[in-house]
Each structure stands twice: as structure tokens, then as C-alpha cells.
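Computed from the coordinates by the stated procedures, all read-outs in this text should not be read as laboratory data. Small disclaimer: the values here were computed from a predicted structure and weren't measured. Cβ atoms are built from the backbone, for glycine too; each structure is taken alone.
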Structure P
Amino acid sequence: MAYSQEISRERRGAFLFLVDQSRSMNKPFGFDESGREITRAEVVANTLNATLEELVNRCMRDEGVRDYFDVGIIGYGRTNRADFCWRQSLAGRRLVPISEVAENAEVIEKEITVIVRGQPMVERVLMSRWIEPAAVESTPMNGALRLAQTTLEEWIFNNPFSFPPVIINITDGMANDVNSEEELLASAQRLIRLKTGDGHALLINCHIAGGDASPVVFPWNSSQLPSDRYARLLFEMSSELSDRHRAIICEIFDRDLDATPAMRGMAYNADAIALIKLLDIGTRQALVFSPGMAEAEAAGPR
């Protein structure tokens, strides 16, 4: 059965995040705990840092962080070309074992506001950081997809039987390094056609914009999307998820599984909450759908 390979250090998985860093990511996207207005770039960076920290925690065992995953972050828009955007000692690296991700976290102290007995209280907490907000140039998304393809071709060559790589693309607009929508779609389809012995790569696209329109998350048909060419394009660019993925997403979102014959890995007009949910589902599915992992762990180190 496709998408059933258990995750182990011998059969590790891969997560590759593509992050829009174009100038439009500097637009407001809500407020933080203190009521300060924050930008799309800040929300994406904060959410992605929290996701990476959660991935590290999931791989933590008594002897340390086990290398169940390789992880990479491609930024596009900081300059006019896409490139991996690890910082400090990871700068210049591509896919990095999760243990090295953990070792190279920048730990910062941050003040957060919590409610205690109905009263706001300020607490200081330690948080890990790997990516900073950026909103600079244009949107070379096609270059990011092509870089993802060449990177994952090499990874699949070295991990031919692993759970397929998961690619999560977070953007607020259309690519401007293509001559047509068909060119961008072709790059996405080449990426999706990559496969291991356990199935095709999974490309999940998350369009963020905020505003008054309700987010559309994991649609099963393009008719569920707004009448917008870009929304339909992202739908076509996104992977159709397997029955295993469909079942768990229907459970989380309280949908009728029988009435949901298919599902695409995408969100359109996502707000901060929808972004968090999509990243959570996108990164935990490999563990959720690996039925042998618990037994393997119980048997001891591998």
C-alpha cells in the first residue's frame, strides 16, 4: 500500500519547505499576543520555526534526537533567485538531518502574554529559531520548484524505499519568473512525479492572504474554490492525497469521509490558524501513517 512505509533511521523521511520572501510578504497579517500588528513574513517565520521545533521534539528519545527526517528550507524572494535559507552554522546546507537542525537552533527569549485567573500575565519563554522574516524582492516560485526537484532527485536516489518526500510551499502571490501559468504548472507536476517505492512526492501549497474571505483548506474539488484563476492553478499544482491522508484530515476537520471522494493538499486564502493546521498535518502525516513505528521504537534503537 502506498504511503505506508514506516519511518526509521534506515528509512528516513524528508520535509522541504518553500517560503515566499517577496516584498508583498511585508503586508499586515494580524496581531501578536501583545496586540502588535505583524506581517505575513513574521507569521510564516514564527509558524515555521514552531513547526521545526515540534519536529525536533517528535524525534527526541532518551539518547538524543534520532534522525528520522532530513529537512530543508528554500526561500524565494530575498534575492531574484531561489536558494536554501538556513542561517548561521547551517548556511549553505541543503537537506539537513533533524539532529543537526536541533543542534543548530538559535535559542531566544521571548515575552508572551498568558491569561491566569482571567488576568493577562507576561511570561518569558525560550524559543528556537532557524529562519527570520524576509520580504524583499519579487516571487521566483518556479525557481524554488525546480531547486526542490533537483534536491529531491538526489535524496530519492539515496533513499529509494522511504516514505515519499513532503514539500510544503507557502506563498501569497503568483510567480513572476515564468512566461505562463502552464510553465509553473509543469514545474509542479515534474516535482509531484518524483517517487520512492512507497509513492509519489507530496506537494502541498498554502496561499496566505488573510482578509474577510474564509480559508479553503484541503478542497476535494476546484468548485469549492473562489472563481479565481490563481486558486484553480494552485489546485492543479497540488498533490491528490491518499486515502490514509483523507481519512485523518476528515477526522480532524469533522468532514464526512464517504462524501469526500478526493482531496488536494492545498489551502487558499489561509489565515494564521489555517496555516498552522496545514503545517501540522503536513509534517505529522509521515509519523501518523507509519503503523510500524511504535513497535519499532519499543523494540529498541535501530
Structure Q
Amino acid sequence: MNNIRVVFMGTPLFATNVLKELINNTNVVLVVSQKDSLVGRKKELTPSPVKKLAIENDIPVFTPDKIREDFEIVRKMKPDLIVTCAYGQILPEELLNIPSIASINVHASLLPKYRGGAPIQRSIMNGDKETGITIMYMDKGMDTGDIISSESIKIENDDNLETLSDKLSILGSKLLIETLPSIIDGTNKRIKQDNDSATIAPIISKEDEYIDFNDTTINVYNKIRALNPNPGAYFKINNEIMKVYEARIGENRAMPSDISNIYKDGIGIGTKDGEIIITKIKPAGKKIMNARDYLNGIKKEELLRSKINERYIG
């Protein structure tokens, strides 16, 4: 496959394993990624992980504002394949028709479930027991093209966004390389998606990040791990935002949003049907820390009188 000319389109860390395998097995002639973004407290302009990897391998990089309006460079590369993985923009049909063989996508769900930009987060948030990778032909719809291959993976009870993303990234790169020969020689099967059973996984909004302690304990727990490490779930305590990155399910009961107990490793808060114990947090203006370190620096009596869940959306 080393003579197959590939244009790869992707942006986050999740896509880098796929790009690495393509570099090792094909001729990647161009990488298309999102523009550099401001990262960290200092707001430093930083290239995407995919762009960094491409530069390290001396591959040309293209970062258009809107790929649907600016893709002539892709045509000039005369690719045999366009391969996308978490690129972040919808591709126009004219662009999809450029390659001599096909335009394919590596998607982090078992399609037609979780079409859209946040399939990993939504699978954890919804308490699913499995998810997977789908290799699919691209069409003008959002993740609606014919399925070429797929493989499932178990979601462990302690998986979060980072750990599950890592597992799926490795699985996706492996499945793509296994599937490519049949795509190139035209021997693969095309499986139409069942649109009636399709679900959507929209990108995470500020509303999604909010922890509603009137919800069940398991739903609160799933939300926290689905958004760890980025962007983090949050609630408000004494009119200040408290980001939450890790928690465990407690055994006590309390009214929703009431502090149920203060433990050695965390803060117990009542939910609809029990208790969630917050164990890793980021108080406003501070770094991420274990809850026990936070508790060592405050008066427990004041915490017990704290007001929780005065809603903030900003």
C-alpha cells in the first residue's frame, strides 16, 4: 500500500494513532487539520496534535478556515484516498469525489448509533456497556455513509473520556489498516445504515457540563467521567464554579445538592437517589487537586453550611 496517495484530515490527539499507521503503511501526501488554537491559562497559540505529528514527519499541512470553500490544494495532490478522523468540519460532496478510490472516515461509535461530534462522551454519559469503531464511506450527510467494517469494545465502569479515547484510537488505527486492502482492491462489502435506528451525538455544550444533583447518582457519576479530562463537569458552591474530574458512588442518602458527609478523600453530595462523593476537583482560580487537599485548607464547618447548585451557565 506504500504507493497509495492519502490525504489525511484530523485534529485531536485521538486521530494521531490513525495518522501514524497511515504514515507507516501508505504515502501520506497532505494533512488537513484545524487552525492553531489558544491553549492553557496563558492562551498560547498551539498547533493541533495531528498538525504536530505531520510536521515531525515532514508532511505538508493545510489548515483552512472553511474546508467547504477552500480545498483546491487537495485536488492538486491527486489522492487515491481521503481518510478523515475527528477532523471537525463537514466536507462538501465535491471534495469527497476527488480521490480516485474513495473518501472514508474512522468514526468512534458503532454506527448508526452516535452520529456526530461527541460519540465517546455520549456513550459514557448514557451509561453504555460497549462502543466501538466504524470505518465508513463518506457522503454529504453527517456520518450517514455506508459501513465498511466495525469492531466493538467494552466500556469499563471506571473508563473516562481519556481512557476510552485511548482505547478507541488504538482500535481505530488497527481496524483501518486491516480494512484498507479490501477498500483499495474493491472487494469490501458496503452495508447501508439503518436510519430508523440512528442516534445523534452533538458536541458538548456548557449546559451538558452542568451537574444537576437532582439527577440519579449513576447519571451524575457518568457525566463526570464522560467529561474528564476536558472540559470537566461543574457545579457551583457559594457562588463559585467548582470543576469536578473524579468521583465515586457513596452509600449514604441526603437531599439533592445537600452535603451529605465530609470524607477523608472527598465531599459527599446528595442526589436524587443517593450520594456522589467528589474526589478530584478544580476550585475557581486554582489548579486541579485531590479533594482531600482542598479539605485540608478550609474549615469543615463552613463547607457544611455551603450553598450548592446555584445554577451558572456562562
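Quick notes
- A value of 69, 43, 30 for Cα extents along the principal axes in Å, calculated from one of P, Q, originates in structure Q.
- Identity of the structure behind -10000 (criterion: helix-only ellipticity at 222 nm (-39500 (n - 2.57) for each DSSP H run of 4 or more, over all residues; to 500), calculated), options P, Q: P
- Which entry (P, Q) yields the derived value 2.5 for distance in nm of label points 7 Å out along Cα→Cβ at positions 18 and 186: Q
- For 13 (relative contact order in percent (Cα under 8 Å, 6 or more apart), calculated) the corresponding structure among P, Q: Q
- Read-out mean count of other Cβ atoms within 10 Å over residues 82-89, computed value 22.8, structure in P, Q: Q
- When FRET efficiency 1/(1 + (r/R0)^6) of positions 2 and 26 (r between Cβ atoms, R0 = 41 Å, to 0.05) is computed for each of P, Q, the one that comes out at 1.00 is Q.
- Ranking P, Q by percent of Cα pairs over 24 Å apart, for residues 58-169 alone, the structure that comes out highest: P
- When FRET efficiency 1/(1 + (r/R0)^6) of positions 138 and 274 (r between Cβ atoms, R0 = 25 Å, to 0.05) is computed for each of P, Q, the largest belongs to: P
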